[in-house]
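Multiple structures follow.
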Structure 1
Amino acid sequence: MSTNKVLASPPAECCVRGVKHSGTPSGSTISLGGMETYVSEPKSGAQGVKRVILFFADVYGPLFLNNQLIQDYFASLGFIVLGPDYFFGNPVHLARETPNFDQDGWMNAAKDKTTEILPSWLKAAKEKYGTDTKYSVVGYCFGAPHTLKLAASDEVVAAALAHPAFLNEDHFRNIKQPLLLSCAEDDFTFPTPSRRIAEDILVEKKATYHFQVFSGVSHGFAIRGDPNIENQRWAKEESARGIVGWFDRFSQ
């Protein structure tokens, strides 16, 4: 009898730590499907098949500088990148400034609202960018379950996760599309035993998958790793390279 154990737990205190990076974002913000959405596009005008990455951010949201810079990096390699602000201007680093902030209550409300509004946002995105476009989806931490929901459908051609949260065994059993997982050696939210169960499930179902596992880093490294620490900087950059390379493979 199969189980449906929790493999990636809800975001915790480790999910709100990290370093803010420096740089100037090159994208813009538009209203799309009821949400403000960060849009970053290739500068040179991509040729051939139109390719879009749906960027489901961590609890800092797509308008946080670190996330904007990653979206811009993906765009520089020929993708249109769309990051919906499902926190509606109140990501965790701003919400925590509220007196008597209830992080669990904030998290649960945000999760419910995101689940409710993402389908209409996706419909609006496809109306704007075309149904014959190659869509991929990446989810960081909070964005993981919404990513695997799309990976279980024909809405996208590939999916990727980095240090995920909110996942059960069935999220992996149900996927239909190629999946990359970018993981930290030290991750309280998605620990090594959970990662190995996820891999066992993917092997059993003969999924197309790839794991990146980075030593010496912890949860959040792919977004908020310290660029002044060589190993953290390399892991963050290699995670992004691996994700966009994965999408490039399946978006031709």
Structure 2
Amino acid sequence: MTHWTVDHAAQVLAEAERARTDRPPLTAEWPELDLDTAYQVQHRLVGHKTANGERVAGVKLGLTSRAKQRRMNIDSPLTAWLTDRMSLGPGLPLDTTTLIHPRVEPEIVFVLGRRLSGPGVTAGQALEAVAEVRAGLEVIDSRYVDYKFALPDVVADNASSARFVVGAHVCRPEELALDLEGCVLDVDGEVADTATGAAVQGHPAEALALAANSLWERGIALEPGWIVLTGGLTDAVPARTGSSITARFTHLGDLTLDCR
């Protein structure tokens, strides 16, 4: 039998990502895996990336919708890491052959202008740390078969992080009612879903505050210049080869990702 440790779990997930091969969830073989240990695995997994020359570029939030939280029996989002190699420039295509079973979801993106750290950060205080608001598309790619996992599994897997693209159009946070910011998600010219910023914790700034407070508990602050993906506004759609996925925001502009 495999003796599961934080190091071994991180190596298994890193190899699954490298080989583009999905696997059963860790909890199927390591039922004792809890949330705290899963974050240790996540930390070690990202350590593999930075040791290979990647640079931490920011954070992402997952399970930001109330419905998804109830489904997973949690009361706040999970956090995960973004690196510079995950970033796609606007207009660049997504090479689906480098991933396992990618999906795409639209996001409201914050770029931080100053350091943000808990405890006790409120949504208003969090928003004061934001320099820019942009449109975003996140590409998620679970290393687990059929995206089936328990909460510790997805935390350990860095919340299915894979790629992301941030729009060129910049707004200041005070220019927008972010809870009312609308988004229409199109796939090949057909509407797949719609949402507003309220889908993210009631307001994206609430998600940012929760991230700051949650990371503080692990001794981490959000740094100036970091990108924060505040959470999917809609359910993710499959990124099929040859498809074109567009997020059309009310004020943040349009952002398209072509899948090749």
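Here, each number is a calculation from the coordinates, and none is a lab measurement. Only a predicted model underlies this, so the values are computations on that prediction, with no experimental measurement involved. Cβ atoms are built from the backbone, for glycine too; each structure is taken alone.
When helix-only ellipticity at 222 nm (-39500 (n - 2.57) for each DSSP H run of 4 or more, over all residues; to 500) is calculated, the result is -7000; to which of the structures 1, 2 does this value belong? Comparing all candidates, it corresponds to 2. Here Rg/Rh (Cα atoms, Kirkwood Rh), for residues 32-119 alone is compared for structures 1, 2. The highest value is that of 1. Each of the structures 1, 2 was assessed by relative contact order in percent (Cα under 8 Å, 6 or more apart); the largest value belongs to 2.
Can you rank 1, 2 by distance in nm of label points 7 Å out along Cα→Cβ at positions 64 and 136 and just name the one with the largest value? Comparing 1, 2 by distance in nm of label points 7 Å out along Cα→Cβ at positions 64 and 136, the maximum is at 1. One of 1, 2 was used to compute distance in nm of label points 7 Å out along Cα→Cβ at positions 144 and 208, and the answer was 3.0. Which one was it? Derived from 2, not from the others.
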